[in-house]
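Structures given as structure tokens follow.
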Structure P
Amino acid sequence: MPEKERDPKTNPTKTKRFIQFSGMAIEMGALIFVGAWLGKQADTWLQLEKPYFLLTGTLLFTLAAIYRVVRDLS
């Protein structure tokens with residue numbers, strides 16, 4: 001007979017993984033926010049009509065966040 005799955009509240013492995021993945025999600029959000037904020041600041045400082053740096057910063061920091069997640073999972 002297969003063993004019953006232990007309650008996640010008492011299973012430290014599942015709790016540890018949940019905390020790890022929650023931390024990754026928060027880190028990804030923070031990185032993307034910083035990229036967008038820096039891009040917006042650059043666009044404002046340079047007085048650009050179109051948000052070139054906003055888009056570039058968001059894209060670059062999103063790629064950096066994905067790279068960090070892949071690196072942490074491997």
Structure Q
Amino acid sequence: MIDNIITSIKKLTEAGIALIALAIVLEVIFGANVAFVGVGVVENVLGIVETLGSNGLVGLASVAVIYVLFNR
């Protein structure tokens with residue numbers, strides 16, 4: 001039961017990451033006004049990177065934790 005839930009969460013996470021990657025590619029190709037994306041994905045990703053980068057070592061540690069969680 002728990003294994004099925006964990007597998008489903010992993011698949012949803014992989015699908016979410018694939019959708020984010022697709023949205024970034026579409027925004028790079030077609031510009032910020034992609035009809036069905038509707039948000040500035042590149043701006044949001046850059047904002048996250050900027051926030052993590054401005055926090056120095058704490059930002060680096062949080063990126064490491066996120067990386068480990070995604071690669072479990």
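Here, each number is a calculation from the coordinates, and none is a lab measurement. Values in this document were obtained by computation on a predicted structure and should not be read as measured data. Cβ atoms are built from the backbone, for glycine too; each structure is taken alone.
Numbers at a glance
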{"read-out": "Structure (P, Q) behind the derived value 14.7 of Kirkwood radius over Cα pairs in Å", "value": "P"}
{"read-out": "Per relative contact order in percent (Cα under 8 Å, 6 or more apart), the highest-valued of structures P, Q", "value": "P"}
{"read-out": "Structure (P, Q) behind the derived value 2.8 of distance in nm of label points 7 Å out along Cα→Cβ at positions 14 and 62", "value": "Q"}
